[in-house]
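Asks: Got some structures for you, see below.
Since every read-out is calculated from the coordinates, none of them should be taken as a lab result. Here the structure is a predicted model, which means the values were calculated and not measured.
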Structure 1
């Protein structure tokens, strides 16, 4: 087992020893890194509300413990997720499969939708340290919400590791070790034991700085300025500049407003009760009020992109 998989100890001396062992493993090419990404769902989203995000944020360290992998960076977006991990390929596969499994179980319990993520395909790509591949991958991952115009900086996005690096502020929250077993299981929605040194942050989930390999990632970039260079020159940053768009509404914000919109416009409680003509008007209103494009309309309504386009263009479906 790679030394890199051991979590940072609360003991400063032990942490320093592990840190230099990690650097040694990196220089001797005995560490393996894998970029894990799921396919983008077209007509649905992983997370309906912020509580879903919080559950998934807790499942990231839980799945990493089960699979024996270490997280370098990750992001949870509405319709896909990205992870960069240090592990074996088998460990990477076990991690993402377990993460999908336990989150899928949560989704089924909450929304009565079975096998939600079973057909969501996964790509696992091994990365090497040559040509700054790790730095580029980390920048690509944490710049996802910026490229989507959800936030201005990756550190502003709650559902990932963008706020973990070069952050001098102390973690605000409570240690998991201070919670009773029952409280811990209730909060984490899991019986899996995680490190007692991890912190539950103020937002109600395990803070990524408790388990992400922060010091190692910072050693890759060396300085905040160099990290900013990679962030600003990532393909995700260039995509945002090309779009030149106003900040987007989150999928979850549109979904939260959809029932009120149905009631105010049609005196109906949900999208499912709308007539074909009302559905067309509903889509037009979502597009106008939230500046939503066809892709976002498909995600938040569960209607395919082709059908959304046809309805908006007045074509027979």
Structure 2
């Protein structure tokens, strides 16, 4: 039997909340310490999550990294400073899981690449949709060739109508996970992008983005991102997502977050999933990466490709023009 890997957690994001709610052993990983994000803005939330998970809390995130027994760290943070944690873990030669986006600029990504060269740490930075059961099935079916040649994909994510979180536009709020999935369907470069955006007048940038992307392998992706659902219908924790993949032999329609019991109450609703949250699947992949010392693809190259798409999409939507 393979030994258990002592693991630290940093942050208090929705992924951290899902981890605390899991209340079951993780594959091969034993949660040993939990700390707040760099900057400490989520310290009360992180401390509460650590208590729910039965994990010892430390007020300084660097204590998690410095603990000699800890070989892997889950950076589950929404803080802008989280790159400090990811960079430090990689520089210390440990494995780190940080769901997308690990960084938001090319310069920050170069910092992570440098940390990997110095410390030889492992980086895993996936999106949540590809780690849902239906998302994983769709990507495996596409990669295995059972669908036939891919022709088009329609992907939509919708959340409650509100001002952007911390001034974020809808592309930044909803796009990372969705485009991570779309890019999992094709390795071809993006040939052309058409985009349009609209705002409801709030201070958070665009509230609706409509996009058509054409790749060099002729795959066409139609993507819809919207803050449009009534608060009483929209769930507080995750967006509504629907995806259709059309191929030569088969077509798939998935709702990655649809396998839930939905609870409605005054002012909003919430989901009670009966399947493992994506972060559990991510943790399993992290354990496999630690065992092999390798990842299926270069994590820096994967993130750079996603980052380039996100920058182009955000620029096109902000400028509201028809092609790039």
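Asks: For Kirkwood radius over Cα pairs in Å, which structure out of 1, 2 has the highest calculated value?
Replies: The maximum falls on structure 1.
Asks: Given that helix-only ellipticity at 222 nm (-39500 (n - 2.57) for each DSSP H run of 4 or more, over all residues; to 500), derived from a single structure, equals -15000, which label among 1, 2 identifies that structure?
Replies: Going through each structure in turn, the value belongs to 1.
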